[in-house]
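These are the structures, in structure tokens.
Each value in this text was obtained by applying a stated rule to the coordinates, not by laboratory testing. Quick caveat: nothing in here was measured; it's all calculated off a predicted structure. Cβ atoms are built from the backbone, for glycine too; each structure is taken alone.
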Structure 1
Amino acid sequence: MQSEVMFAGFGGQGILMCGKLLAHTAMQVGYEVAWIPSYGPEMRGGTAYCTVVISDRPIGSPIIKNPAHLVAMNRPSLEKFAPVVKPGGVILVNESLIPVRSGREDVDEILVPATGIAKELGSVKAANIVALSAFVARSGIVDFEAMREAVREEFSGKEKFLPLNMAAIDAGRKSALEQPETETA
């Protein structure tokens, strides 16, 4: 089993943190992992992205042309990366900021108002955790409770942020599970 995930959005949306948390979770449960963050002009508000490769065997190359899954936090990211997602994958769309859909009928598209949910919880900065949680709940790529523990560990030195992020995990999961899976062609 090998699966590739691309997280993409504006610089500052916590895209790299999402990838780091997924990679951390996968390593904790015993998978081989590659995490490739994208640095550069994206940090100035352009499209930032990272890829995570998770496998039960050694990873031949961490470079991905066609990821199995996509978590798109803004419209430019959806438009750029949705066409290259493998059929049968999951595309998570942050519908708070993206008024369009992927246009793909061969994937499981999930619409999560990640930014809106995070704002209701008290900080839009938690939108990445809402999206990550919804993606993990929907895709089953890693154990959900292991992901929750990885978030807890990440914020262990920043206890004041832990309640917000735990609430974001629960809200993301709830949002994902409330939607029926879309049929893939």
Structure 2
Amino acid sequence: MVDIIEIIYLFILIVCSVAAVRMKDLLSSTVVLGAYSLVMAIIWMDLNAVDVAFTEASVGAGITTVLIIAALSRTTRGEYVPGIEERYKTRKARRLKNGALFIVTLCTFGVLVYGTMDMPNFGDPDAPARHHVADRYIEKSHEEVYVENFVTAILASYRGYDTLGETSVIFTAGVALMMLLRRSKS
């Protein structure tokens, strides 16, 4: 059964995403997207995915928001594009564009819902992850990794390459953004 708090979270996410897309001020849109990431971190915590929640809070709400604000400090805050008024001058063209975007969004939503139909229910004790993976981690993590806490063993050893990959991607993105945002001395 769906709790009322989950419905509230979903409503907040929808409001944040619609507001971020509709805003013309890019700084305000960035702040709203930071709030969206913060709510997503809360949802991940509610789902007991602490590592994902921590990553979402630090990367999504934290560093991404800071980097976008830094990029906006070197550009204009508005979304002005010269000549855009002539392209979408008539209401019919605007309605056609909005209708096409709505159809694409609806199709994407349908594909995503179809893709989740085979997933086991949340917390299902008969889910494959609970039968094979969790039992092995609980029973054999100490003798394979020699760490008392099996959660630490999973994050530090079993998922070590995954964590290394995530860290490498974040580091590379940070270096690339620092190179793009640096000020030239000329």
Worksheet item: When you work out relative contact order in percent (Cα under 8 Å, 6 or more apart) for each of the structures 1, 2, which one comes out largest?
Response: 1
Response to the item:
With distance in nm of label points 7 Å out along Cα→Cβ at positions 25 and 169 computed for every candidate in 1, 2, 0.9 is reproduced by structure 1
Discussion item. Suppose helix-only ellipticity at 222 nm (-39500 (n - 2.57) for each DSSP H run of 4 or more, over all residues; to 500) works out to -21000; of 1, 2, which structure was it derived from?
Written reply: 2
Worksheet, complete the sentence: When 1, 2 are compared on FRET efficiency 1/(1 + (r/R0)^6) of positions 33 and 97 (r between Cβ atoms, R0 = 25 Å, to 0.05), the highest value belongs to 2
Discussion item. If you rank structures 1, 2 by Rg/Rh (Cα atoms, Kirkwood Rh), which sits at the top with the largest value?
Written reply: 2
